1. Have a look at 1, 2 and say which one yields 55, 31, 16 for semi-axes √(5λ) of the Cα gyration tensor in Å, as calculated.
2. 8 is what came out when relative contact order in percent (Cα under 8 Å, 6 or more apart) was calculated for one structure; which of 1, 2 is it?
3. Looking at Kirkwood radius over Cα pairs in Å, for residues 17-224 alone, point out which structure of 1, 2 has the largest value.
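We did not get these values from a lab; they are worked out from the coordinates using the rules stated. As the structure is a prediction and not an experimental result, all values here were calculated from the model.
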Structure 1
Amino acid sequence: MAQGSTLTAACDAVGVNRRTGQRWRRATGGRIPRAKPEPSGRYLCLEERLRIADLHLAGHGVRAIAREIGRCSSTVSRELHRGEPPAAVRRRASSQVKYAPYAAQKRAELSGRRPKASKFDDLELASLVQAKLCVKWSPEQISDHLAMAFSDRQELQVSPETIYQALYVQGRGHLHADLHQHLRTGRAVRRPRRPTTTKSSGKIPDMILISERPAEVADRAIPGHWEGDLVLGSNCRSAIATLVERQTRFAMLIHLPGDHSAITVRDGLLAAIKTLPAHLARSLTWDQGTELAQHRQITMATKMAIYFCDPHSPWQRGSNENLNGLLRQYFPKGTDLSVHSPQRLLEVATELNDRPRKTLGGITPAYAMQQLLFEPKTPTVATTA
């Protein structure tokens with residue numbers, strides 16, 4: 001058994017009954033020193049770490065070291081950075097910090113031990129994460145929130161991947177087993193991404209394509225530029241119109257009673273756009289769906305320019321595609337969307353706008369929009385060709 005054999009194999013090798021082998025094992029205190037397993041080729045071994053240290057000390061670069069030991073350059077780079085002290089210590093050091101191969105090997109052996117304790121054995125951390133999941137925060141939003149709110153407590157820091165792994169393994173720490181239902185997809189297991197299908201659309205008269213859209217829209221520097229689309233229900237019989245402001249990611253959901261024809265969508269968009277001040281209603285970018293065939297009437301009534309994306313190019317409305325994905329957590333595919341009242345749509349939009357966004361530096365879209373509503377409008381300067 002010290003050479004790595006199981007109890008049954010060891011008993012067979014010496015020609016005794018398994019019960020006899022168990023008695024012999026108990027007589028030794030039950031502790032059988034096992035031989036250290038052979039190192040896996042997937043991970044760096046001590047000899048490779050010693051070679052890295054020698055080459056690094058000689059002044060070789062990461063790529064040269066990687067070629068020398070037959071590893072990927074990113075593997076060598078991570079290995080060197082993993083052993084660095086904190087930035088404050090590096091600033092105080094008078095000389096260059098040297099890579100310590102024996103200490104690195106010891107850290108790798110300790111981190112490779114199994115089973116590992118879950119971070120969610122900490123009841124306080126589990127409670128904080130569970131509370132945010134129940135209001136449909138994403139693991140990334142939760143991780144960023146904890147990093148800002150508890151920056152001085154390392155035990156309350158957790159990565160998004162750790163949260164995902166805990167949700168997909170029932171009974172991990174103090175987290176409930178059904179919390180995966182609060183994720184956007186609601187899946188209990190991970191699935192590979194599948195290619196999305198794009199809908200066919202008819203010809204819309206007098207379209208202004210996105211290639212003619214001003215450059216100020218693309219860089220999100222000026223507010224008031226929106227993206228829009230429809231979220232469709234079962235058999236495409238019901239729909240919700242969605243709008244998202246490109247700079248603040250502020251979302252608006254438009255109730256479409258009865259159908260989602262061009263007339264109904266036009267009336268819904270007009271009602272929503274007219275609630276906005278002029279400096280926050282500059283342009284709208286839509287896909288080439290026939291539901292916006294009345295775009296000229298919308299532009300004439302609101303002075304809002306409307307641009308159409310290229311066919312089969314959803315990334316040209318990236319913010320709106322992200323919003324529609326978030327909405328599927330509230331309005332799953334294959335359901336009847338006409339049963340949701342305008343009040344329900346307002347509740348969902350409010351909940352989404354109250355979530356902090358990483359792309360906004362941790363503030364919420366509602367707060368970002370509030371700042372724009374109360375700031376003075378900048379005068380428009382006419383330019384000549």
Structure 2
Amino acid sequence: MALSRRTYRVVDGEQIEGTWRPIFIRNGPTYFLTDLLVFADGAINCWDWVDLDGLREKLERGWVATHLKHGAQASAHHLASWRFDEPQMWLTAEELLGEVADEIDQLNGRPDFTGRCLQALDRYLENQTEADRQALQAAYLAVPAHLRHYALGDMDAKDWPLRVLCTQIGERTTHGELVTESMHVQAHEYFEERERSDRDWNDNRPADGPDQAQDATVKLASIPGKWPTEPGIECLRNERPTTIDIGGDTYASAVHAYWALATTDENARAAIRRATTGLGVERAVGRAPIRQDWPHLRLTVMHAILRAKFNQHPELADVLVATGDARIDYSISSAYWSGGTKGRNWLGRLLELVRSEIVAQRAGLLP
């Protein structure tokens with residue numbers, strides 16, 4: 001499976017998450033080793049844009065190949081070419097289609113075939129009705145056959161307890177085993193022990209908190225034409241006029257402080273102090289010499305500036321803390337400081353760090 005091989009595409013300014021996996025495309029007599037791109041909105045690229053039904057049609061035609069002919073020509077474009085000698089493929093067309101469907105569900109945060117099977121298992125273990133057993137059996141059979149033995153995450157028992165429980169006593173499992181009453185008892189005992197182990201693990205595991213942010217992403221995308229008197233979310237931006245005392249000097253904003261500390265030219269520093277806007281600061285810096293070690297200092301300096309800004313202005317800290325645990329996406333003309341689809345978002349990340357420091361201070365955990 002593609003696992004964590006992430007990619008994305010941008011549609012009308014929106015980033016669509018995706019993933020990719022290697023495949024062979026048969027174009028004429030040649031098999032090309034290339035990438036199958038799969039996106040959260042269901043779009044799939046296999047040298048053509050298709051959906052799941054379109055991918056099925058490509059598989060049926062052999063355009064996306066799951067069978068390789070002995071002696072056929074293969075190519076990895078400009079990297080290499082070769083001929084197949086005793087080729088073997090590990091996936092059938094249906095198995096590949098099932099994995100791609102799983103990837104679309106995973107990209108959307110939905111349960112995939114295995115997840116839906118485990119949900120059906122929970123319902124059956126809770127109620128143990130015939131209708132729930134049939135639903136479990138249907139969900140189990142919907143899991144691509146080559147992935148079923150991974151469903152329980154137990155490489156000793158594999159999927160034996162699962163396939164036994166979803167099969168009626170007196171019938172045969174997908175592996176041809178004749179299911180007996182004692183096998184059902186063993187399967188139930190397996191899941192009871194599994195539940196006990198999970199409960200013991202959770203009882204003894206420190207409650208660190210959720211894995212994902214609970215609050216919606218905050219986007220600091222633009223500078224207002226006029227700064228409001230009452231601080232709102234826009235006050236988190238560095239251009240917002242806010243006196244900051246740092247290193248024994250006072251600056252009119254975080255932008256003023258940052259560029260004044262970056263340059264070694266005293267005339268440029270004086271011009272920066274006189275600038276009335278963030279844009280005026282950048283013009284004042286102009287071609288003034290910047291510290292040679294600035295690339296190694298700028299992250300820590302910005303952290304110190306933001307910490308000073310919000311510690312010295314509690315009303316602004318209140319706005320920052322009110323963002324909860326949201327990701328802060330900062331927009332600026334710098335791939336280093338900016339977020340979006342290509343930036344490293346260091347300004348947003350530092351704001352999140354300062355926010356957590358303030359919360360810890362207010363909780364009495366930090367001085």
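1. 2
2. Considering all the candidates, the number was obtained from 2.
3. 1
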